[in-house]
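Below you'll find a set of structures to go through.
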Structure P
Amino acid sequence: MCILEVMALTRKDLQQIERIVDEKLDEKLDEKLDEKLGALKDDFYRRIDPVLKEVMDSREEREVVAHRLGDHEERIEKLESVVVG
């Protein structure tokens, strides 16, 4: 009896090997996907950060301008009441 005859793989052995290889490939693909998505997320946040800062600055500026306009409206009403009144 030859040693190769004893070492022959059965269909079940091949299925197990295929399952193990599939699992390992899935793990590697998941790792690569996580790496890529992590890099993409970091890039997205790095690019969106200045835009969000601009939006927040704009909101703050609008609040200041709205407050100033409110003050001006009160002053105009007082002046109109004196002139017309």
Structure Q
Amino acid sequence: MVARNTKVKPGRVVGVVQRSPRVEVRFQICHFDGRLIFDVRKYLALPGGAPTPTTKGVAFPVEELPALRDAVLAAIEEMGK
């Protein structure tokens, strides 16, 4: 399903993971309802068009980025065991 939220203002993409030829996950910092957020969202490339955001994603207030970083680093460490 394609997202239709008009409250999110486009932001700065800080990372992209290509999941398949038509699907990518974008990591971006953007504004939502006047707040700065870190958005992780699945994008789908429709035939003949640019990738479009879907409803599949999660957003964090930027204040939670340190906790998110710690969780990702813990997961990476766990995978190394």
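Just so you know, all these numbers are worked out from the coordinates, no wet-lab data involved. Remember, predicted model here, so these are calculated numbers, not experimental data.
Computing percent of Cα pairs over 15 Å apart, for residues 15-62 alone across structures P, Q gives 45 for structure Q.
log10 I(q)/I(0) by the Debye sum over Cα atoms at q = 0.15, 0.18 Å⁻¹ computed as -0.61, -0.82: which structure among P, Q? Answer by label: Q.
When helix-only ellipticity at 222 nm (-39500 (n - 2.57) for each DSSP H run of 4 or more, over all residues; to 500) is computed for each of P, Q, the one that comes out at -34000 is P.
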